[in-house]
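For reference, the structures are reproduced in the following blocks.
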Structure P
Amino acid sequence: MADARPLSLLPTFVREEDLRRSIELMFFAYRDFTGEADAMLADAGFGRAHHRAIYFIGRHPGITVGGLLRILKITKQSLSRVLRELIDGGYVHQDTGARDRRQRLLALTPKGEALERELTGRQQARFARAFGETGAPAMEGFHQVLLGMLDPDERPEIERQLTRAR
């Protein structure tokens, strides 16, 4: 769980109004970041859980169902429904593990790769525009803020995943 220290214990430059402004900006940015993707996904009968699954399966081809569950932090039942719809729709392919036949290894099909490229491309363009307007120091600062928002016990694993993905 995130650190919920009282505002009086935070650094003096952090004011409540700045925190509220940050929260509102995060809500608005998330709304716009997901809006285009939501419309595209709705056309396919999918939602945000499908988008997250497609994204992370695309980033980690051959990921196990257990690995995807750890990343997404959703119930096995919810993921099963999402995966079934993605597999039935021809977006995801499932194989069994070579060493452990109980493992289910996930990868995007060409149709899934095309959808992932389209969804991610639009979101990349939004980030590219923002980073182009604000510059490299702001981009690095933004990454540091996002890392700082993660639960401290999860941060090392996520940093390892980000390093491996480069």
Structure Q
Amino acid sequence: MSIRTQTDVQTDVQTYRVYLKATPEQVWTALTTSDWTRRYGYAGRIDIDVRPGGAYRGYASEAMVGPGVSIVIVEGEIVEAEPATRLAMTWRMTADPAMAAEPATRLTYDISQDERGLTVLTVTHDVTDAPQTAALVSGAIAGTGGGWSYVLSDLKSLLETGTGLAS
């Protein structure tokens, strides 16, 4: 097991796992609908066509850019979509020129239940050949919010208590 620090960022495949008191369907809905994505993480809306070949766009939140401004900050294409089980997509951060110049990465959400009835959400982000993206999503870049660890912590809080971390 490796421990990540700001100078030691996993630059190939990063895996994050969270256990939730929520159903797989609730987790799927929270990952794939703007009504939910606006309530956790970086609070941006999404446009997603949840089918292989469908487009994915994540937008900056109003807190990031102001009301009425629509800026795509992440874009990708759906590779796999099995409702309440698995969502895989290409993923490219477009808001930063250095990250936009990197190759698209692969983001996979696997949703299952364990023997205790808890829903297990495993996020695997293949950031091979994308060191700037790797640093961002690992939370190693100060002032950028905490990466996947923050997003998943906020999602867990929201689904289990009805309020996110920033609420």
Structure R
Amino acid sequence: MTLSFTRGETLPADLPHIPHLNAAAFPREDLVPLVEALLADPAVLSLSAHLDDRLIGHILFTRARLETADETVALLGPLAVQPMHQRKGIGKALIAEGLARLKAEGVAEVLVLGDPAYYSRSGFRPASRVTPPYTLPAEWVAAWQWQRLDGADEDLSGILVLPEAWMRPELWG
């Protein structure tokens, strides 16, 4: 049986449920303060997935820039799917929707810090040359991934400049 769900921009009615969704998806991480701060930021693209009228998935893309380049970039994350609905294509569908919207806006590259086995299925490549705001642990270098949206083959390089919500060292190591 195939799961049928809808995805699109986050609705105001979703906002009270998003912290609970993130807490369920990441029980060992406290991403709720980050998510709440990002939801209030107009530089963030927020997309949700629904099954019937229930929120079952959510993703954020923070629009950003590089310190010494003109291209616009974005940072993917957090991505959360209700545990009982994981491994059914919801996360991948949210990623695809966000990448399509960002590409249409002219965003050149999207970055993510996450599991390479998971994100490679959506076209991400390991070990970006873009420098995150804080030094990553050596074992996380391959988890710092990139995907060009503008048709170029080469990873951008430069220092990533993000909104204040991302400027917490514990988010990066």
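What follows is calculated from the coordinates using simple rules that are stated; it is not laboratory data. In this text, all values refer to a predicted model and were calculated from it rather than measured experimentally. Cβ atoms are built from the backbone, for glycine too; each structure is taken alone.
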Per distance in nm of label points 7 Å out along Cα→Cβ at positions 56 and 152, the highest-valued of structures P, Q, R: R
Origin of the value 1.1, where distance in nm of label points 7 Å out along Cα→Cβ at positions 24 and 88 was derived from one of P, Q, R: R
Ranking P, Q, R by percent of Cα pairs over 16 Å apart, for residues 96-143 alone, the structure that comes out highest: P
